[in-house]
Structure I
Amino acid sequence: MTPRVAIVEDHALTRAGLRTALTGSATIVGEAADGVAGWELIERERPDVAVIDIGLPGVDGVALTQRVRAALPNTRVVILTMVDLEEEVLAALAAGADAYCLKSGETQRIAEAVRVTAEGGAYFDPGVAHIVLRRFGGSAKRSGTASPLTARETDVLRLVADGIGNAEIAEHLHIGLGTVKGHVRDILEKLAASDRTHAAVVALRRGYI
């Protein structure tokens, strides 16, 4: 099913870029240029996903996310920002954002974030994933479900969560590059994750790492 998406972004050029990136994969139900109008749009349309700029005039993106999360729990939130400041990332997550994307990244990452969150997942731009995992990795709540990952796959995923590439993982664990790629492939399959970052977030939330 094609997700219904509301865009709340104060820069017209960015809104245009988002429309282009989401063409064919989402239905845009409306756009707003500030937090007040954004809330009116989201409340009226009740979209599957709201793409919200963190630095909105009127009501900022964090406050708007909190309002959406409290009133419309079925609407998922993708936060956009120009910077990867730790305090902004953590504030957005504390407000209940399901995804966090940098505007400086490829627009297709935002389209991927919309797809993943619409399907019930979480997405963090590779540029900020390390902040999330570093901050919460040691305090994740255990799900009470045994991890489907082997000990070696868990070792690999912890390094993935630290933003380390396959070649460095191979060197660190003293295994072949092909073996690392095989472990990553198996991890994605076991966690039903769309990519490495999504796998790390899923494992974190379930208490596997």
Structure II
Amino acid sequence: MNLSPADQLLRQLRWRYATKKFDPTLKIPAADWAALEQALILTPSSFNLQPWKFLVVTDPATREKLLAASWNQRQVVDASHHVAFAAKKRMAEADVDAHLRRIVEVRGVTPESLAQLRKIIIEDLVTGERGAAAQEWATRQAYIALSNFMTSAALLGIDTCPMEGIEPAQYDEILGLAGTNLTTVMACAAGYRDPSDKYASSPKVRFKNEDVILRK
């Protein structure tokens, strides 16, 4: 039976769940993983500043170290891939200029044409009131990337488990982020569910449409 795009989307969103038990023998094909990395890169962000880094951890020894920093959740070592989402602690003029240089490179515009945009961003996120809370802002942006990653994975039939139950400072130390302008804010395991994971067949619990969708 051919499903409409809308039905395919809903089917995969209903299929996905926060996978508790991964099959460690199954690995994500290289082409699918490359697509998921592009999904991360294509994630939208405020001002398109992309205030993040995505650390893809496949080394078994490193993942064993991260296990203890992840409340001993086995997804870290059993999943095919494990991604740490790191956000910038603060925004500097250099960050803004790096973004503007990329605009010039990709779109062929002049730096002078971006002068007003530069001023707006700096006065907002560097020297403005939001500059003092730049890490909180960057963390919210990183959550957009996490959501995009999980949805993209579901569309490819790949399981994920988002993880806030981690020790960010320990992740930073293990992954070489300590002392930098980046800090881990969450992680996500990706791979394929183990058939014995009882949560895979549990009915998805959500409030009814009328309880959360308000029409005005």
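Read-outs throughout are calculated quantities, based only on the coordinates presented, and are distinct from any laboratory measurement. Computed from a predicted model, the values in this text were never measured in an experiment. Cβ atoms are built from the backbone, for glycine too; each structure is taken alone.
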Task: Which entry (I, II) yields the derived value 0.80 for FRET efficiency 1/(1 + (r/R0)^6) of positions 10 and 26 (r between Cβ atoms, R0 = 25 Å, to 0.05) - done: I
- [ ] Using relative contact order in percent (Cα under 8 Å, 6 or more apart) as the calculated read-out, with 16 as its value, let me know the right label among I, II.
- [x] I
Task: Identity of the structure behind 191 (criterion: volume of the Cα convex hull per residue in Å³, calculated), options I, II - done: II
TODO: Could you figure out which one of I, II the value -12500 for helix-only ellipticity at 222 nm (-39500 (n - 2.57) for each DSSP H run of 4 or more, over all residues; to 500) was computed from?
DONE: II
